[in-house]
Structure 1
Amino acid sequence: MRKNIVAGNWKMNNDLSKTAALLSDLKEQTKTSNAEVMIAPTFTNLWHAFEATRHDDIEVIAQNMHFAENGAYTGEVNASMLKSIGIQTVILGHSERRAYYNETDESLAKKVDTALANDMRIIFCFGEELADRKSGNEETIVENQIKKALFHLEASAFKNIVLAYEPVWAIGTGETASPEQAQDMHAFIRKTLEGKYGHTVADDMTILYGGSVKPGNAKEIFSKPDVDGGLIGGAALNAENFYAIVNAF
């Protein structure tokens, strides 16, 4: 059964003091929706955030992880390290990781396998760039990203996966896919899953929209039948704005 989720990706923002202040502000907000709430601080602040929200209705998640269990990978973090401080969910495949750090569908497939082997939940990101949208290739790009990274899995694995559609042209640009564009792509994603794994897996899949969601457009976007929540960037750095989005359901 699919769930409503709003996840805040803080990216490379907030030192320890700013993290503590934002967490305090978040805890003062009132949640009036049935959506799960997640936040993804930087690696250096994961433990503090986890401890600070241990008794709150907020899950602290990681922005990334390496596919190896251990080894000579300077600067990287593995699944067991995350789990040792209480982190159970990780974002994989974010467009910025693909663009700036050359993550490929093949390397992401290895990360997915490692996360699942460690009983972690995954928010798996994918989406087309502006040139793909303008040329009408957005469905082909999205289908290939999903298939190459995920379609080697057994159907049972998808109970631990959440999908996040990110039109790259609408991340941090102020541009937003229209609610209709978001719905059309989410419906296509569900249809793609159904073709491989059947109706139950597709219908149960939570699919988030990630592309400049704001308090002013969240309600309309979330009202679409195949949009189950959002992966929020800039608006997640303000507690009032973030909870306005959470409460848009």
Structure 2
Amino acid sequence: MRVVIFSGTTEGRALSAETAAMGADTVVCVATEYGKVLQEQVPGTETLSGRLDAQGMEKVLQNADLCIDATHPYAKEASKNIFEAAKATNVPYHRLLRKESDLPKDCILVDSSNDAAGVLETTEGNILLTTGAKELTAFSALDPKRLYPRVLPTAESLAACEAIGVPKSNVIAMQGPFSYELNLALLRQFSIRFLITKDGGKAGGFFEKVNAAKDCGVKLIVIRRPKETGETYEEILAKCKEMMACSRFC
């Protein structure tokens, strides 16, 4: 059985380890070089790196028995392309859903980074941005001295910070996961007043950010998750086991 997993998440790496251990031919597609480094630590899997369009995805899915979309909950365009590619190649598609979090009642909910930036236009105080380097342009109209982006320690991320004029002393180039204690220390160190985040769930360290913000008196602004349908990790793992058993005995 050949399984193609579009990943870059904790769940995707865990699932690829499971399918490889079952004996399935497991191919994992990740968008970034950093994702490749992490995925290559999973034995028995083949890793392909680089951002793919729908045509590139179709090529990867040739002769696959199963397509699993384990991309980030906010990767809407990627999920759309994966679904279309699976449909075009007649490969069964399964979307792995990350459980949504119970959001604090006093947080500010917005639909996008642009909306978050709009909320911040009439405020004062330092801002910790934890939405990723790709979202930084949404905040370019704000005073860059207020911005403290926490991004991956890659040249691409640093270039994105520089492009909107963030002072180098404000850039927090670190790889998570981040503990409650580290979040707390960063909020205090940089006198943060606002924390912008997506609902990355347990795997994305969301609760560590929520609790640190609460204990520091920092206002939390959460970008809503896109609405989508799919299956849990356990449900998709069960499907993989079922198909693997069938491939052996059917």
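If FRET efficiency 1/(1 + (r/R0)^6) of positions 89 and 105 (r between Cβ atoms, R0 = 41 Å, to 0.05) is computed to be 1.00, which of 1, 2 is the source?
Derived from 1, not from the others.
When you work out relative contact order in percent (Cα under 8 Å, 6 or more apart) for each of the structures 1, 2, which one comes out largest?
1
Suppose you compute log10 I(q)/I(0) by the Debye sum over Cα atoms at q = 0.08, 0.10, 0.15 Å⁻¹ for every structure in 1, 2: which one lands on -0.28, -0.44, -1.05?
Source structure: 1.
With P(r) over Cα pairs in 5 Å bins from 0, in percent, for residues 129-224 alone derived from the coordinates and found to be 2, 13, 27, 26, 20, 10, 1, which of 1, 2 does the value describe?
So the calculation was done on 2.
For FRET efficiency 1/(1 + (r/R0)^6) of positions 65 and 145 (r between Cβ atoms, R0 = 41 Å, to 0.05), which of the structures 1, 2 scores highest?
1
Here distance in nm of label points 7 Å out along Cα→Cβ at positions 1 and 169 was calculated and came to 3.9; which of the structures 1, 2 was it taken from?
It must be structure 1, since only it matches.
FYI, it's all coordinate maths here, none of it is from the lab. Small disclaimer: the values here were computed from a predicted structure and weren't measured. Cβ atoms are built from the backbone, for glycine too; each structure is taken alone.
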